[in-house]
Structure P
Amino acid sequence: MKIKFLFLILIIISSCSKKVFHEKWTQKQAPDYFKARFETTQGNFDIEAKREWSPQGVDRLHQLIKSDFYTDIGIFRVIPEFVVQFGISNDSILNNSWKKYTILDEPVFQSNDSMAISFARDGINSRTTQIFINLKNNHRLDTVKYNGVIGFPVIAKITNGMEIVHKFYDTKDNVPDQDSIQKYGNNYLIRKYPKLDYIKKAYLLK
């Protein structure tokens with residue numbers, strides 16, 4: 001608990017330093033295959049991504065990781081036996097900047113199996129920064145029709161640390177308001193949801 005408390009203090013301090021957004025980030029193409037590590041308050045998990053699974057989606061994931069977007073962000077939606085979701089920055093300006101560069105919809109080539117990762121979306125061409133991890137085989141998400149789009153294309157899969165993902169604080173009965181996270185960042189989460197887990201940072205692996 002002491003380690004987690006110290007990390008929350010660091011989050012508050014880091015909220016004072018804003019990142020600068022660069023449009024060129026959104027134009028970078030990912031390699032055909034890459035690995036990355038996510039360090040969290042519960043431990044680390046590793047992923048692999050193949051561009052053939054979802055070219056637009058994998059490009060965006062690579063862009064976000066390489067630009068350090070997934071740093072000090074709350075894991076705000078944890079529904080046991082369903083999904084873990086995160087991807088809202090502590091910096092509202094950064095969130096609004098990425099929102100302007102949504103990515104095009106794509107067909108589903110890989111199934112939403114347990115530990116597969118997909119972008120969340122709420123309509124046509126609406127994928128931006130939020131991703132979710134499947135906690136079980138959610139195959140219905142491959143073909144579900146929602147707000148004019150079909151399915152959620154898989155962009156990556158967890159290769160190590162699966163047990164870590166199952167340890168994240170359960171928010172099923174009290175999911176934080178996404179608009180409030182967008183506006184107030186981690187200050188809102190720390191004040192209202194002190195037990196929440198966080199992605200400390202994510203980076204590419206060689």
Structure Q
Amino acid sequence: MQQVDWYFDFISPFSYLACHRLAALEEHAILQSHPVLFAGILAHWEHKGPAEIEPKRVFSYRLLQWLADRSAIPFRMPGAHPFNPLPYLRLSIALENRPGVVREIFDFLWQRGLDPGDQATFALLCEQLGVTDGAECIADPAVKQRLKENTEKAISRNVFGVPTFIADGELFWGHDAIDFLLDCLADPSLLQSAAMQRVSQLPIGVGRT
């Protein structure tokens with residue numbers, strides 16, 4: 001089966017929704033998980049996140065609640081958002097990004113309504129995962145370096161948002177692009193059609209100054 005690289009950040013509710021659709025992908029591909037720092041990606045592309053634009057923030061949270069309810073995915077916004085995802089990203093890396101661990105961290109953050117910035121919340125998650133010293137675990141320089149390298153590698157591959165999936169060098173952004181990815185896995189020639197080639201090479205008519 002073909003390898004698919006999955007780039008995500010626990011800060012992203014859309015990554016959480018994507019996490020609940022991974023089973024469909026795993027039937028057709030070998031999935032490799034790569035936690036990245038979304039803020040680093042936004043800084044590289046000089047772009048604001050959805051939560052940094054107030055009207056978009058409100059709309060996005062409403063859309064997320066609707067999407068989760070519509071798909072029967074348990075969902076409760078954390079006690080505060082955005083939050084600092086670094087402890088959770090590093091914890092996932094320290095535990096080798098095992099699929100069960102990644103899912104458990106996502107569910108913990110996006111189902112309980114707790115404040116991820118509260119040290120007690122992180123401690124509770126560590127206890128749930130059987131990690132005896134979470135602070136020491138995420139302080140490992142090698143863990144921090146891997147997160148940095150993951151983020152740099154994502155940027156080098158033109159990742160501009162999360163969640164993003166990359167298959168055979170092609171980028172699929174957003175939880176709602178999973179069906180697109182599945183179709184491309186089933187038919188690799190899909191992106192080679194005349195219509196796809198045309199939109200891929202469409203010239204820019206005008207730009208902002």
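Miscellaneous remarks
- Value 0.90, calculated as FRET efficiency 1/(1 + (r/R0)^6) of positions 78 and 190 (r between Cβ atoms, R0 = 25 Å, to 0.05), assigned to which of P, Q: P
- Structure from which -15000 was derived, helix-only ellipticity at 222 nm (-39500 (n - 2.57) for each DSSP H run of 4 or more, over all residues; to 500), options P, Q: Q
- Entry that produces 0.98 once Rg/Rh (Cα atoms, Kirkwood Rh) is calculated, selected from P, Q: Q
- Source structure (of P, Q) for mean count of other Cβ atoms within 10 Å over residues 126-133, computed value 22.1: P
- Taking FRET efficiency 1/(1 + (r/R0)^6) of positions 22 and 198 (r between Cβ atoms, R0 = 30 Å, to 0.05) as the criterion, the top structure among P, Q is P, with the largest value.
No lab work stands behind these numbers, since they all come straight from the coordinates. Keep in mind that this is a model prediction, so the values were computed, not measured. Cβ atoms are built from the backbone, for glycine too; each structure is taken alone.
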